[in-house]
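The numbers here are math on the coordinates, done by the rules we state, and not lab data. Please read these numbers as outputs of a predicted model, since none were measured by experiment. Cβ atoms are built from the backbone, for glycine too; each structure is taken alone.
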Structure P
Amino acid sequence: MLKTINYTNLFLSTLLLYFFVHPVTAQNEKEQVKQDSTELSEKIGEVTVTAFRTPYNLLNTPAPVHLISSLQLETGNAFTPVEALNQVPGILMHHGTLNTNRLTIRGIGSRTPYATNKIKAYLGEIPLTSGDGETTLEDLENSSIKRVEIIKGPSSSLFGAGLGGVILFHPKTVARDFAEIQTTLASFNTIKSTLSTGVIQNKTSIFALGSYLKSNGFRENNNTKRTNLLLHSQYSFSTNVNLQVLLKATKMKAFIPSSLDLPTFENHPEQAASNWKNVKGYEDYVSGQFGISLNVYTRRDEKISFATFGSYRDADELRPFNTLDEQSHYLGWRGYIQKNISGEHSSITFTSGLEFFRENYNWSTLSNENSNVFLSDNQEKRSYENLFFQMESGFWERLYISAGINGNLTRFDYADHFIENGDQSGKHSYKPVLSPRLGFNILLMPRLSFFGNVSNGFSTPSFEETLLPEGEINPDIKPENGWNYEAGFRTLFSDQLQASLSYYRIYVNNLLVARRTGEDAYIGVNAGESLHPGLEAEAKWSVLPAGNYPNLNLGGNATFANYHFTNFIDNNVDYSGKMLPGTAKNIWMINSVFSPTRNFKLHIWYRHTGEMAVNDANSDFTNPYGITNAEIKYAGRLKSILVELKGGVQNIFDLNYPAMLAVNAPAFGGNLARYYYPGDPRNFYFSVFLRLE
């Protein structure tokens, strides 16, 4: 706990500010009422989805899509997107440390040891996913994001048919000039400061943000420092033509406490793994991304878009067994054309385009005793092309049909520059993959819709997983592929109550197994099949109409699933019927926002996670756990300055729980396997936000 904060004084100061800082003025009353009403009760029929480039409202979207608003991104201490993503049904975000996370959607990606893969992500037009399918989300700055759209399962043609789905992070834009600053103090000697500004001048708008985060963490060898810079600008040549530029840079140095065995996790969760502690292991990197897009609109709302993007990353990781040195950069472009055909009772929109991606990845390992001694030296050239076509059609504003197909060609070119143990250079090209999808939405009643979706997706192995134990290329390795079947409904019972329910089944074939051959060595094999059936439900209830005070909003969601192997034999051991490790059969949450006056809000939320298997054999399970959090926020206005004060407590009941699992962790040298990353104990945060308009 942060000892420099006197929480009693902070509470008294908040009360004093209530009397001296003016309440929200009448001029901003409508804006504040809108903010109050959208926090938990965004109406299905009023929320616009743009993930398919054809705007839908959420009530008639023919696909499994979930939205996260900027307000939801600010829930909790908001140091990473983890808390917001974990409030979405069907998603489980494992959170080991500020730099170690694994995102799973409907069980896809749960068996990846330490990172997120099989899920694609974009920041604007910039891919956050590398050429071998790994996605890094932990260094995103929440304050730079306007909203998030999540397409669950392989239901996107425009962004590649990722087996787990696609996450689209929309960067913030500028509606009027402003400047804002936010400082957060939290437990474990954590401080975060964010400064952002927005300017509109003639035909140009610019949003700029800088942030700095420093934390000691609650565990040993857990210090983290992160700096983020982001610039998003738009220049309008005319009302129909605009140019957008997005620049992002991150510098991160985070020490690694690693995972723990069960006795240490239960009795001393604050400890680091001894081998990582002894070498003071860390990850240190600098990365930058850019995206430039030109958009041309016609009078019939047709569109031509062209974007180019790129990235650079330079990283070092000190590990107990060696030092990993990485440099990577990629360049690419994507373009599409959108054509509309409208009739008296129908409309059809065709979208077709192409995405090119070229990445150069250099990595080497060096001896910890002598940094001049190479243990490996490698270069990978990763490339893919996505060709996509999509048709969106609407009839009588009641029936909506969405169909698309994505064609992918992926290649790896590997050069081994360390040939003391033999030259393992080689190339591997996968056969072209065609991934179709078909979705529909029927508006049965003005406030009730039914949707269905059938889609196909795939996930290519990383290049390391294509190597056999002797180092040569395995020509028989295949991408994972799967079919997703889903049906559900969305309804707005009244202006105050809405709900949604969906059932899905994902069949995964050519299941890829990352089989360990050493502490830092893997090979990949296609070892079987898995089935991902699940039921997702969500409800939101504004107990009182928006704008009335006191006001109470209630919400909740649940995921009931049974992700398991249907046919899986690895090393002559049959795991068929076993649960996929790192997944839970039930996850549910409830939350409430109570506003006694226009200026105060009390937000309480509880999230329950059922037991999870730690390995393929299901030889051990975690205990179910539930985390309770609460925060109080005050918003007022001092002349032209908006003032927001927020304080909260996370993990109120101080539970010791596994925030992340290192699934299938090995046991070396007679030691117990280290499966567990402990979650933060009870912790506090206090934030001050000032905005000048």
Structure Q
Amino acid sequence: MAYRKVATALLAVIIGLDPVGARPTQAAPSEPAGPAPGAPGTDQQYLPADKAGLLTATGTRSKVWVTLQRGGGIGEIFYPDLGTPSARALQFQVTGPSGVARMPQPSTELTSDRSLSYRQTWEDPAGRWRLVADYTVDPDAAVLLVRVRLSGHGHRLYTIYDPALNNSRGGDSGRTEGNALIATDGPVTSALVAKPGFTATSNGFAGTSDGWTDLADGRMDWRYASASAGNLVQTAAVAPESTLALGFGSSALRDASAVLHRGFAGVDRSYARGWGSYLRTLSRPPSVADRRLWRVSAMILAASEDKTHRGAYIAAPAAPWAFGRDDPSGPYHLVWARDLYQIATGLLAAGDRAGAERAVDYLFGVQQKPDGSFPQNSRLDGTPVWEGLQLDEVALPIVLAYQLNRASAWPGVKRAADFLTGYDQAPNSPQDRWENQSGYSPATIAASIAGLVCAASMARAHGDTASAARYEATADAWQKNVKAWTVTSTGPYSDKPYFLRLTKDGQPDRGTTYDIGDSGPSGVDQRRVVDPGFLELVRLGVLPAGDPVFADSLAVVDEQLGVPVRGGLYWYRASFDGYGEKADGSQWDYPLPADSRITRGRLWPLLNGERGEYAIAAGSLREARQQLRLMARAAGPSLVLPEQVWDRQPPYRPAGTPTTSATPLTWTHAQYLRLAGNVAAGRIVEQPRVVAQRYQRLSSGQR
């Protein structure tokens, strides 16, 4: 009862009511009046996916995640789970004597490498003003705080908040309530308050009566008290030194007011203590790693786990390119079995076994029954979204369960292994790991072999010798034939045999053609399409690193896919790849005309991690350390790792700097942690021992 009285009193002060009753106190300096015109406003897609930071509190009480934009301010805010954006943006605008100021791109920096705590600083090029914003999240409520400090004589500060409650950009209604901005969409509510209180507020519609439109002349003239359901944008005039609180949920205003009363410094200390406590549960960063990036990578992985559906780690807290416009499922906000395997191995490398265990629980909890396969991707609650089948996504959960010695997962492991041995096209997969081609893929076959051998080991432990023999016989047949299915001796790139990305027919010396997709060329000879996925055969212990076909294949990959940067190479993921920005740097889109070559995939830093793991197996720790350094170089100043970095093609941005692809990508951060751990250990720690030992014995003629 005492807490409720205090919260009620604080709420009354914030929104402008007398704590004793409903008598209004002194009105705000600029009284809002009337509903906003221009409904429903313009729909705007979510902001670019190259985020500069990710904030969430540790623990499960505060179910809000906040992204920072590289271009400035806050991007998508997720509530009540990591699959549901509930805000599009919260940004700032400075005005001065000469009108609206051009907001330069700010610097974004970590304020501590032991917490996901960030600061953004905008500097006027002419030195007339400076804006600093610090961000934090309350550990006990769905509330974020922003502390702002504007310096510069005669300049004023405004915040512009664009809610997208319940992942619906067009259904939000808003109102000014005392000195608070309230937005609602069905059962979801947000509340924006400040201390000192806002000196003016307005509710409007994007593109017609919003703050960006109003402030174009440098003045805030509109004071709309409410806006009906539509593309709501809320605007407020902010004191030069102020703290903003944005809360979500049925008690959003009460929670935001209470957290605001506690003050930024106290909330931020609690937030940082939570991350510090998490880091103390982990291993020490290896000496070979960039210790700041190692810690941030571990925290990014932990922050990418949903707090309601435990073990559900998403691919990225972003919606790249056209996905931010009209794909409500948000594919990067989904859970992918392959990415979750990568994340779990990264967590293990960092020392977070509990997180990896939750990932296993999640995977076998969403396993499709009765066939035993796994969804191509799923919502956080396990509901399948896309309907593709990828055999590596069936096999890698088995490998993870084996690695964690999860005997309790045996029923699910058996269903998955039975699916692999019973699927009549296997190891020909309907989709490879890049998801836009079918065929005999070295990477997919490697995962399938490893999965079956791991399943056989678990079967014997459970007394199922018949299943174990069947799994091993299938795996051995695939291991014996993998090069016959995927290595060409007649390709155009080398006189020596080399691995292909995949073959459509299991006959790599034939000039079978297929369409690349993603605007790539049509009718391409399969012998002209390469990728480095064959390295999975070494990482998972299926083939030895010393097999000459690997060195010959890497020479082809370096020539065809490598782009020199300072210190080495970054690589395209495959020949003729079109999954990336358009040639002029504008966003990837769909549908794309076949053979138009409108879009271009750029360079993937996670491939440096895979190359480094191969180097370890091949006995070159020096090269592995070099690949680790190249991965670290792809991180921006706020230490987030991207999906892709620019090449030397238009728009001619510096090679190796992040594109507008998904950033941070959890797979990339996981790969960094894993490579660092493997370099420190001098071996591939996640390689299933039972797989490597089996094929070492068979290659030496032992049974």
Value 0.00, calculated as FRET efficiency 1/(1 + (r/R0)^6) of positions 263 and 343 (r between Cβ atoms, R0 = 35 Å, to 0.05) from one of P, Q, is from structure P
Please state which of the structures P, Q yields 17.9 when mean count of other Cβ atoms within 10 Å over residues 191-198 is computed from it.
P
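Upon calculation of helix-only ellipticity at 222 nm (-39500 (n - 2.57) for each DSSP H run of 4 or more, over all residues; to 500) from the atomic coordinates, which of the structures P, Q produces -2000? Mind dumping the intermediate values first?
Values: P: -2000; Q: -10500.
Answer by label: P.
Looking just at FRET efficiency 1/(1 + (r/R0)^6) of positions 311 and 527 (r between Cβ atoms, R0 = 41 Å, to 0.05), which of the labels P, Q belongs to the structure with the highest value? Could you put the intermediate results ahead of the total?
Values: P: 0.80; Q: 0.50.
Structure P comes out on top.
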Label whose coordinates, when mean count of other Cβ atoms within 10 Å over residues 239-246 is calculated, return 15.4 (choices P, Q)
P
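log10 I(q)/I(0) by the Debye sum over Cα atoms at q = 0.08, 0.10, 0.11 Å⁻¹ was computed and gave -0.64, -0.94, -1.10; which structure, P, Q, did it come from?
Values: P: -0.62, -1.01, -1.26; Q: -0.64, -0.94, -1.10.
So the calculation was done on Q.
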